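Next up: the structures, one after another.
Nothing in this text is a laboratory measurement; each read-out follows from the coordinates by a stated rule. Computed from a predicted structure; not experimentally measured. Cβ atoms are built from the backbone, for glycine too; each structure is taken alone.
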Structure 1
Amino acid sequence: MTPKARIRMRADNVFLRENTKECCEVCGSYDVDPAHHFYFKGSTKHLRYYKPNAVTLCGNCHHKLHHGGLKLEIEAMIIDVRGDEWFDDLQAKANTKQKSGYLTLEWYKEQYNKLK
């Protein structure tokens, strides 16, 4: 495993542990998965460790979002719970261009140090 992969994994573990709430934000179940990224990591890598992007879902709601054809419905429920202001701020952050040096080993180290 590369140094970059190692620090990314450590940062991911801290982020997920610190941002997983007690119950599902959609249905209220206490059988939750680790925090889900509202804006997926693959499409908005710069939001990987952005706390407002972390949403707690149970396994059932998480499955419906990714594999059940209910992505828009689940996202609408999350927005209803979190509010339009949260969504507008998150959307603006998602559309922000990133500076150079982003996603480097140093960037991951910086993110990890901020998280712990």
Structure 2
Amino acid sequence: MAWTEKNIFEDKALLEPKKLVAEYAFYLESIPVKIRVRIYEEIKPNVPSDPYYFSTSHSIHTPEQIGPYTPSAPWASDPQYALRKAVESVASYYRAAIEKGHQPSEKWLVRNDDF
């Protein structure tokens, strides 16, 4: 039998197997904290149409937000869309705060301890 990712993880005791597809890093202007994004492909996806999952090293919590933003749907149909969703989950709140006149701060970034 040829080994495949799927049959290696067939055991029901093995939950949520994922494969790292890519890792990216970027900074927000005027904030010297590296933000990293990891894109995973689920080996046995719950929803076959969205097998890609993203995780970010930080969430953003600007003065315009009640609390840090963590995406509720970190899945996508392809790796590029997952990356786009991950970057926008941080950048969109950053841009909104800057447009309201706030000065960027390292305090806006909240470390993801599960990253």
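Quick notes on this structure:
- Among 1, 2, which structure scores highest (criterion: relative contact order in percent (Cα under 8 Å, 6 or more apart)): 1
- At a computed 10.0 (mean count of other Cβ atoms within 10 Å over residues 2-9), which of 1, 2: 2
- For mean count of other Cβ atoms within 10 Å over residues 10-17 computed as 16.9, the structure of 1, 2 it came from: 1
- Of the structures 1, 2, the one that -7000 was derived from, the read-out being helix-only ellipticity at 222 nm (-39500 (n - 2.57) for each DSSP H run of 4 or more, over all residues; to 500): 2
- Entry that produces 38, 29, 24 once Cα extents along the principal axes in Å is calculated, selected from 1, 2: 1
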